[in-house]
Structure P
Amino acid sequence: MTTISRRRLLQFVAASPLLAYAQVSGPSKLEEALDVFDFETIAKRTLPPAHFGYLATGTDDEATLRANREAFGHYQLRMRRLVNVTKLDLSVTLFGKTYDTPIALAPVGSLRAFSPEAEGGAARAAKVTRTLQMLSTTGSTAVEAVNEARGEPVWYQLYPTDDWNVARALVSRAQKAGCTVLVLTVDNVGNNRLTQQRLTRQDDRQCVSCHAMPGPRYFTARPMFAGLDLSRATRLSPLDMDWSMIDRLRDITTMKIVLKGIVTREDAEMAKARGVDGLVVSNHGGRSEDSGRASIDCLREVVQAAGGMPVLVDSGFRRGSDIFKALALGATAVCIGRPYVWGLAAFGQGGVEQVLTILRRELELVMRQAGTTSVSRIDEKYIVER
């Protein structure tokens, strides 16, 4: 093996979630956590290997997973001085609803795999912190119960399946439950999650009762599919889904339609032309494709093409400075996934609240350092691309 090959191998191993799983030292109490990564350490120590693998995995060589973190180094902040930053306004408004911060909980499936409190624990934390929450179609708690725990309707994320009748039933149920925003995920057409597979092999538990192979049994384990005819449903995201899906959804719902998984100018323009109400720039946390391109690097071109519609972003956000950079590039809000699930796995509702508190505190600190007194004042004047 050449010196260059050995170096690349060592770099790959150092960045791998497999190695991270073996490093389980860290805080043991909620109040000892200094940043969101401390909750990841506790989650590694707490979760079974297969469950941590599901959460940690990327796809293929995990280039996109790594890029989502590394790309924040592409941007530097321009700090302004002599600004009175005694009072800060972190609030944002989306579709007529105001939230206390621009931080939102992204949809993550099967939260009961990480805590008995499941989606309800996350919803209660979102209620306390007045945070936007999105619920996954594959959640382990039904939308009605999550809305009750949140105290108001959440945004409902849709995997339409390859049976339109199932999609129509899911949309109808979400709207009847009071949801006003439908988030259609458009980037889940197949993946190769090797870290998840490898960590699953380390797990000697018998999991058949909870997990089934793709097909009708897979869907019946999720409460949103209860009572539906699933005999023709084989995939969460149909391979033949195209832009006509927007028109089909418009015909069956009055909810706002947001597309999750848009990463290019061209698709943002298509979404605008179709009358979509909002976008989420996302590569599914590096779980759906291995383009090697980070969400933060896709954000500017999508915002420019979106023509003023709300643009949210997720994938790789771990620091308040990360959030500030996205806001400076035009994001309306920033969604987190793994960090709040780490908190949920570690301490349930309290862990989610603390993750949100830490990120808010970090964002406030950066805003003061940059001399910005409100989220609405953060723009490209505060950022330099390297």
Structure Q
Amino acid sequence: MRFEFGANWANFVETALSEEKISQSMRHLKGFLRLEDLRGKSFLDIGSGSGLHSLAALRLGADRILSFDYDENSVATTKKLHEFVGSPLHWAVQRGSILDEAYVNRLEKFDVVYSWGVLHHTGDMWTAIRNAAIPLKQDSVFYLALYSPEIYVSPPSHYWLGVKRAYNSASKLKKRKMELNYVWRTVVRPALRAGQNPLAIMRQYGERGMTFWTDVRDWLGGYPMEFAGFRDTVQFCKTKIKMGLDLVNCQAGEGNTEFLFASLSANQQWREIDEGRKRVPLSGPYDWGERYLYAAELDDLKDMADSDGFPRRSHLMLYEDGKPLGLAHSSHEDIRTYGLGRFCHWDNHLYFSASDSTNPNFNGRIYTYVAEY
């Protein structure tokens, strides 16, 4: 059973691609990579899908781009975008599988290796991640987006695997009913209860240039599927990839968790960024909020915190013994119920849990934060 990702992306390009969508993708790439452009850099797009992000890399001035995908429809759609912009010679489009180690070993090395929401759909995620690191240079960056089970707790990850299998075996009418039911439960009903306009939320959707309904179908249908734990992913890239990659940027709390890895000993840009991060000690004792939730006041950072109107505004990162906990923007209830390093910077407080859900007042660990990670 395999979802037809390529057909979904072909429909996106035919019906929804616009200059604004391309600009959104460009802004997201620049922001997460902390670069103004990609001039002088090569870009590998693993699982190119619609080709949108390869096109964004082109617009950002990348010197060399290679897009490849296993799905023939995705390859055709990416080629259509390639032809639309004049078939530039420094952008190549191929069909290939990230699970084909021989194919990956034949590729050149790239400055940016990018794979957004792809490797967990291969049926062999950890092999896919290991192979995706093969085209890295010593000073490259490795940009991954994966589904983390820490985000999917109610309902849990195994529930969603069942939904995906049901969606893929359903008729077109049943699929549409499942899509509408999902949107009602996850967007419309919560928005109405909060006094918000659900249609406005759908229209404003698209941080990376995606569209609301394209991503709904991608989420419900995306199968095969595996979940990659936050700490498991960080540990894997540090110990199982030859050059020993460090986590230098991450963004969690909604959909895919985004990871950016680099070797801090080899990548000057990220070494300077990391050395410039001011790690501020978090002083206890911390207020207990039942079960695993503890809180510390951060009155001076209230204006940059998450709030009802800006639920993902904060860029604060919490560290435990020098390691980023990563699971930002978690709900208070998830922190309280599940712990395991979840946290959120909300209003004038930092609500958090220890990585092993112990009491941070007595576990002997040092907690620090960076206001702008």
Structure R
Amino acid sequence: MSRDLLLVAIALFAWGTGESAYLLFQPLYLAELGASPVSIGAILGAVGMAMTFAHVPAGYLADRFGRRIMMWSAWFLGVTAAAIMAFANSLEVFTIGAITYGITSFVSAPMNSYITAARGKWTVGRAITFTQVFYNAGAIFGPIIGGIIGNRLGYGAIYFFSTAIFSASTVIILFIQSQPTEYKKGISRSLDLSNRYFIRFLPILFIGYLGMYLAQPLTPNYLQSNHLQSLQNIGLLGSINNVGNVFFNLILGTFTTSRGFVLGQFASLIFPILILRGTGLAWFGVGYFMLGGFHAARIIALAHLRGFISSANMGLAYGIAQTIAGFAMIIAPIFAGLLYEKNPGLVYQTAIFIIIFSIIISTIFNRWYRRSSN
């Protein structure tokens, strides 16, 4: 393992702790600040929109000017956004901080490109899932810490904790080394749109993300209002989810990327089923553990795309893929909010249907890809 890969992994461990400390409780805090379920969905959709439109330019700039500078920018912006949320005293100010934080997701394409280039003799899938294991390992502790802080000091105090942890992570990431770019003046930076594998996989990626994410945004509210789960229990479920993230990243990272993506969707299918039909904390815990398949699947999908594109366009390709996934992140919480207002159970029934459909078309694509690429 290279020095830089280890530094990125350690920085992600710290960031995972800080982000997971508040992320699970964010819908609850929004409700406390006066947001309705539809408003919560709209705000999370706006965050998703901020996440979406930054990916392609960030991927291009990473290919053009270097990945490290884009990673540094995202880390500093994340600290700033967390501080805004920590000091917010109204829904409007908090929303500005949340949307600003959403913009930091542009780091995904440059960071995954950086990890891919720094992987040494490792496969792309192993390098990316390895660093995500560190992030998810940190995220095991975050929800428990956030639940304790929230119970004793209120939701706002969680964001001060996260800001401090993000600052420590930023110090670590400053020590990574620069990588040479593969940019050459006069050479087109656009992807070849005749790349049928890349183009046809994008709508599958969108549907998969939509189905796997749909049930997630309002589940804390559902567990609190319909099943009377405490803040600490919800935090415990978040930690169980991150144990599942570590497990599925380690396990699915050993499969081929095409098979790992499908298996991740199968695992995530259990989540809406058990949230809808489960009758106690143990069942909900199993559901959150299986949701780790979603987080592994979205990372493995990027590794799968690497087989379709050249290294010179890696950042741009990752950026386009993350943008497509981002559209699902915009639509899913808004759609979930509308369904929740009508009947909370519809959120989970719809998610089950979409995931099953995505598994079918993913399997068909994989078989077509194997036949046509041989």
Where does the value 2.8 come from, among P, Q, R, when distance in nm of label points 7 Å out along Cα→Cβ at positions 252 and 348 is the thing being computed?
Q
So if we calculate relative contact order in percent (Cα under 8 Å, 6 or more apart) for every structure here (P, Q, R), which label has the highest result?
R
Kindly point out which one of P, Q, R the value -12500 was derived from, the read-out being helix-only ellipticity at 222 nm (-39500 (n - 2.57) for each DSSP H run of 4 or more, over all residues; to 500).
P
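None of the figures in this text is laboratory data; all of them are computed from the coordinates on show. As the structure is a computational prediction, the values presented were derived from the model and not from experiment. Cβ atoms are built from the backbone, for glycine too; each structure is taken alone.
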